[in-house]
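Computed from the coordinates by the stated procedures, all read-outs in this text should not be read as laboratory data. Here the structure is a predicted model, which is why all the values come from computation and not from measurement. Cβ atoms are built from the backbone, for glycine too; each structure is taken alone.
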Structure 1
Amino acid sequence: MSTSNRVLIFDTTMRDGEQSPGASMNRDEKIRIAKALEEMRVDVIEAGFPIASQGDFEAVQAVAKEITESIVCGLARAGRADIDRAGEALKPAKRKRIHTFIATSPLHMRVKLQMKPEAVYQAVIDSVTRARNHTDDVEWSGEDATRSDHDFLCRCVEAAIAAGAGTINIPDTVGYTVPDEYHALITMLFNRVPNIDKAVVSVHCHNDLGLAVANSLAAVKAGARQVECTINGLGERAGNAAMEEIVMALRTRKDHMPYSTNIRAELITRTSHLVSTITGFAVQPNKAIVGANAFAHEAGIHQDGMLKDANTYEIMTPESVGLRKSNLVMGKHSGRHAFRQKLEDLGYTLGDNAVNDAFKRFKDLADKKKEIFDEDLVALVDDTVNRENDRIKLVSLEVVCGTKVAQQTAELELEVDGAVKYAKALGDGPVDAIFNAIKQLTSSTQHLQIYQVNGVTGGTDAQAEVTVRLEENGKTVMGQGADADTLVASARAYINALNKLLVKREKTAPAALSA
């Protein structure tokens, strides 16, 4: 068992997180997230799956060029084409890792791979050996490890290390295990694999039973020294272990778990919001650490205790995860310089064009809204920045609705690949009319699955933050839009989802992708 108490944080938001139904990130969005993760001091950033599409390849390559401190990782199945494609994408990286995997459970080998155990065993050796031709830093994963035969899993782990893998990942791919069972599995590997001391043991837990974080922490106590996780617990099905929960659990309960990470926890809230805005996946209010209610106290007995001593009901401070109270700091008379300075205080460094666009929207908002809070600025800026490279953009919108109107009408102008187009449409309501008009100018093949409205802050003049989910030919995307006008926010959200759908159309999920 490792004597080090340092736990490495391996973030897979841009790879496993992007596999969430509806999640999709383009190259520029991945660069923004990667930079935020590097600023947090994440040890390893899994930037994507290079062979999935040309867009994925270019995104991993772009992240590899931008990131200098964190290790940039690309995923590859055990085949030569996958590994070579990952190696090519990672060439520009200052520090790089290839993460290759193959299933090791009887069920996956028989049904999915249709391979005999001996063929899988040889593939482990061949894949790690080939990956070592591209980089000295190779990670190997036994997919569905928690349902694998122990003898066979031990053989594969030993072979992967002997072939040159410096990190061995034991994933709970389907979220099946429980903490004591997972602890016993990791302990068994340390006891039975003779060369296990030559590698870092990693864990990657899914949350199907709500146990991903608990299982990950149990594995750390058994000797694992890398945890694979995502911001906001994003990921396939019920998601992955949430990075913010792993980090703060280790930080808060050092008496029980004397381990540490290198993560700058004060950047957690900002990064959580960034990922939520880019992916369109809203964070549930009661989500641990980053939910809106995580530090809210409504019950009278709780409020009384908090007034006397915050420690009565808070085991960590809001400031420790970068949460600050809303302050009225900006208004309609604020100038461009003060606006830019405020954005920098909130952690945003924008180019001149982005600042100009955001400042214009800020002025428009200040004319409508009496009080501008930090949350308003964050929502406004994220909504603006995320649209810089969109192929479809909202130019104007006018809606006729109300009790005296027989049918709601929407007139809008969109800029589509540089050309401005006009449409007018009817609908059963104002939102339906807007979406019908957008479809006239784009495509009618997508189906609206979810439409949701939330207020960014309190009050009747609060900005609306709208989330939509669209489906097309089995592919789903999430979109978000923010504006003081709920109908404008709705249009922005739908258009944001359409732009993501354009990215999604270019991607084809490779066979047997998981890990």
Structure 2
Amino acid sequence: MATSLTPEMRDARTFLGHPRGLFVLFFTEMWERFSYYGMRALLIFYLTKHFLFGDEPAFGIYGAYTSLVYVTPVIGGYLADRYLGARRAVLVGGLFIAAGHLAIGLLEGPAGAQGSYLNGFYLGLASIIIGTGFLKANISVLVGQLYPRGDARRDPGFSIFYMGINIGGATGPIICGLLGETVGWAWGFGAAGIGMLLGLVVFVLFRKELLGVGEPPEPALLRARTAVGISREWAIYLGAIVAVGVAWWLIQSTGVVGTLLVVFATLTVGFILYRAVFTLPKVDRDRLFGALFLIALCPLFWALFEQAGSSLNLYTDRAVDRSLLGFEIPASLFQSVNSIFIILLAPLFAGLWTWLARRRLEPSAPFKFGIGLIVIGLGFLVLVFGATLNFGAPTPALFILLLYFFHTAAELCFSPVGLAAMTRLSVGSMVGLMMGTWFLATAAGNFLASVIAKATGGEGAGPERVLEVYGRIGWVSIGIGVVVLLIAPFVVRLMHLNLLQDGQELAGRDELAEPAAAGTRTDWEYKA
């Protein structure tokens, strides 16, 4: 169902002008991102320095893991839409994530040892992958359901939520990275698991502030017995445990992951196009086409952005002057810089969009995406320029910071805008699926990121090869961004944003709509 202004929402207490439930989700996601980014900052170093992997196989495992983390939300979104509801999905996902982090911390083993220790590590990653599938898309869905579709607070609300993500993203690498690189790997991964448990505590204790959103769509269907004699709900949970074993195998089969992404993306987009063309009225169909255009830009953006945890992380460790007052800063701590910049800039961007919207000057979502692609390309070119100025010597850390500054500005034009667009442009019965598809495109970007990282050359190639690759992808991104700016007005027409203004929003009855072939739209499809 589409989100409408219910009496509970109208009478609910607010904080800073937003539903209090937004801040429950803010803190839940903050701790989840603390665990994810804390572990992510250590992952490439754990593979190369503890398990003694070479660069290229480490990039492959890193890419497989980060890709699968964003594939599973498609399934998690569907299960929540159809059976569990977003709230149960978030809770179950958090439990799997916490178990995965703690398992990695407990199964460290001696340096260089693989065998059962490496398999235990893969098992922990697999549990995190499945847990993220349940949690990641659905917690964003809960944010969207707190607001009516035409509510002007929606974009600023997602920007606030995104700032919570990045408080976790900032503190996770600092705490987990410092513990992992200076005290012991198990300390870093254990801290990540404790962070996720804290997020679950917040979610459970303050669940009433969510105003009843995210409940199972059909509780009787969820309680119904399956052929094996257990409820459908418990069948889903047992299936998730089996899926951990599948993810464990896939992490070690990086080539299969690439094929899986192509097949999965084709089937998912094909299903969405089928629904759009054959079952939805014209306006809903056009909006889904607009959403798919935004989704299509995701792989390029995230392929560039996600160099941060792989090739850029190793470049920072090996070719950057990280000394400060006689102390060498661990390279993993630089993974917090992006999130720190977001904490500083997110309120400014949220305020800017609101200020421009009041004057009818706010750029459209496609235009913001074009800006983001241009700016992320500029970030790579700034690093290349700075390293060239200091050729033959370690790159000054200033230019790494400048790269993250540009990438942060690009991300704020891209990610929170895209999250808000998915919830606004989706029909009620497909919002979880569309959010999952957004993350599926992000998964493709993460896999492409590992391909780009491998192109930097691995061992023996030197920083010059890294900078050469960064220069090329920077210019490509700028060129594509310019093209997006030029065609943005045509995409905006598909979104029919005028029908979402002044409190006008979709009635959420897409299941009653005439097939698109009828070429008509009846009056009951929209309500004030």
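When relative contact order in percent (Cα under 8 Å, 6 or more apart) is compared over structures 1, 2, which one is greatest?
2
Given a value of 23.4 for mean count of other Cβ atoms within 10 Å over residues 214-221, calculated from one of 1, 2, which structure does it belong to?
Label of the originating structure: 1.
One of 1, 2 was used to compute FRET efficiency 1/(1 + (r/R0)^6) of positions 102 and 446 (r between Cβ atoms, R0 = 35 Å, to 0.05), and the answer was 0.90. Which one was it?
Of the structures listed, the value fits 2.
Among the shown structures 1, 2, from which was the value -24500 of helix-only ellipticity at 222 nm (-39500 (n - 2.57) for each DSSP H run of 4 or more, over all residues; to 500) calculated?
Considering all the candidates, the number was obtained from 2.
FRET efficiency 1/(1 + (r/R0)^6) of positions 198 and 430 (r between Cβ atoms, R0 = 35 Å, to 0.05) was computed and gave 0.05; which structure, 1, 2, did it come from? Show your work: numbers first, answer last.
Details: 1: 0.05; 2: 0.60.
Answer by label: 1.
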